[in-house]
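A.B. asks: Heads up, there are several structures right after this.
No lab work stands behind these numbers, since they all come straight from the coordinates. Values in this document were obtained by computation on a predicted structure and should not be read as measured data. Cβ atoms are built from the backbone, for glycine too; each structure is taken alone.
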Structure I
């Protein structure tokens, strides 16, 4: 399956179930693969604002913001992500984000 076909399929599924966070995350990853970093950041940020937030989206947004040279934004989203991961008892994600955060501060 090609990238365009995969993207179209994800968009169709998401139109049917717009609250599906995994589909939103997969579409954001498609943005990354297509080189649409700004689009990916927007999608990841949206996933961090749902309740409960999608914890892996914080790390992806932080990594992309770092690559864009937007270090202060990366630090802010990672700090929030560390807290969200702790609340959700996701120690693995918490550790990954804390490691990246430590390297940026």
Structure II
């Protein structure tokens, strides 16, 4: 689930693909190793962070408004559409999942 959310938050570019490789892991051991690596290589020059973790933070920060995860208007529209579809199905005695495009 976290990998899916993170993938949605990152840019669809080489930078995003590289970030995925740095942040999405397959085991607790890998997670710990990556976290330790990122934390140990983070340095501050005054209030300015340097290192891979700082780069990842900047990438996420700069992409947040282009990401569907932060598109509240679309999210609300999709939720409303799903509610109307579910209501219509309920009225017709139908069931099943609702998939939006």
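A.B. asks: By the measure distance in nm of label points 7 Å out along Cα→Cβ at positions 1 and 17, tell me the structure among I, II with the highest figure.
C.D. replies: II
A.B. asks: Quick check for you: by distance in nm of label points 7 Å out along Cα→Cβ at positions 41 and 89, which of I, II is greatest?
C.D. replies: Ranking I, II on distance in nm of label points 7 Å out along Cα→Cβ at positions 41 and 89, first place is II.
A.B. asks: Work out the source of 19.2, 64 here, i.e. which of I, II gives that when Rg and Dmax of the Cα atoms in Å is computed.
C.D. replies: Source structure for this number: II.
A.B. asks: From I, II, which structure was mean projected area of the Cα convex hull in nm², for residues 25-80 alone = 3.3 calculated on?
C.D. replies: Attributed to the structure labelled I.
A.B. asks: To which of I, II does the computed value -26000 (helix-only ellipticity at 222 nm (-39500 (n - 2.57) for each DSSP H run of 4 or more, over all residues; to 500)) belong?
C.D. replies: The read-out was computed on structure I.
A.B. asks: Quick check on the output: 27 is relative contact order in percent (Cα under 8 Å, 6 or more apart), derived from one of I, II. Which one produced it?
C.D. replies: Structure II accounts for this read-out.
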